[in-house]
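Novice: In structure tokens below, several structures.
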Structure P
Amino acid sequence: MPRDQRVITAADILPIDQYQAIRAGKKAEAIERKKLTRISVGPYATVLFETWDSMWLQIQEMLRIEKGGDGQLPDELAAYDPMVPKGSELTATVLFEVEDAARREVFLRTIGGIEGHIAIEIGGHTIRARAESDIERTRERDNKASAVHFFHFDFTPEAIAAWKSGVGNAMLVMDHPNYGHAALIGVVSREYLARECF
């Protein structure tokens, strides 16, 4: 597997029967990984930092669920490989979760444009989120934000050095006028993401 090349190829993907044999172990690994890669920002936002392993698992799961075989694989690689951190970035899935459907609808209409109000702050550096450009993240006609977003945080060499140094605080900041919250990215999570992503 070209993990060290930071890309997922068709050769990395297991046939369904082989994946099924190791699936329980891989799901258990994912639970442990999320302890290091998941943070809550305010009452409704969950940020999941992605890695080669998390995207590999997502592709395997999509193939298992949809059973599209070789014909489905190119689409899954095209969808998920771009979210594998390529060496100078962090990538993240951001979920806005409100249990009640009616309240969720109202809330999402208040945070239109949230994709332009998310950043990581570390050692005097501010790394703004760059949204995946596959779809519109805020609906133009009614300013409703998507409940799920996919982001890249493009780090300069200096910002990577600050991240790896362990000095100071790393913060995930959302500064939307209607959703202003921040969360600390813990030291152990920083160390893990440094190993996996930079």
Structure Q
Amino acid sequence: MHTALKRLCILFVVPALLAGCSATRPTLNDHLNNPLFAERYAEELVNRMTELEIQKDPLIEDVEKKAIIDQVREQWMERAKKARDVQREGMTGEFAEMKEYVRGRALLLGKTVYLSTTFESEPGPSLHFYLTTMVDPRDVAFPDPTAVDLGLLQSPYGAQTIAVPEAKDSSLYRTLVLWDASLERLYGFAQLSR
């Protein structure tokens, strides 16, 4: 009986575990498509390269390594600037928490919502993002008639990219709302502006 149980585990559990391991994970390049992520990554990389010189790290005494450090710093300073320029094309806002903890920054750019690396929320049974033309979702019975459901929250932690369904004009939306559809509870919202 013990051997039969082992065989069943091998037949069913191991393939399931392997399937989970082979799931496609976002690459660094995927994350860098998010302008909020790209800005933070670029600035921190520039700071790290600068810190090597400030601390007089032995690496800077090697001419080839020093050239790499200088090239990386210059390249990523430009990348940070481009990320900030792209952000200015959209509308941004910081999350304000209501009944539950939520924080971070959001960017609406065309048909995409980006969340910052600092995004965090308390988990909930059915957390959804909504875009609405209402400035403050507390002023109406939510979800209001203009609210567009962007779907379930991918993760309560970290940078994310969320597609906006086809709509008339995404520039009409003023607020990104985090709403628990099961509990009908407002977690928080970010008022979007240029």
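Laboratory data are not the source of any read-out in this text; all were calculated from the coordinates shown. Bear in mind that the values here come from a model prediction, so they are computed numbers and not experimental data. Cβ atoms are built from the backbone, for glycine too; each structure is taken alone.
Novice: Where does the value 11.9 come from, among P, Q, when mean count of other Cβ atoms within 10 Å over residues 52-59 is the thing being computed?
Specialist: The read-out was computed on structure Q.
Novice: Another question, then. Check the numbers for volume of the Cα convex hull per residue in Å³ across P, Q and tell me which is largest.
Specialist: Numbers: P: 130; Q: 204.
Going through P, Q one by one, volume of the Cα convex hull per residue in Å³ peaks for structure Q.
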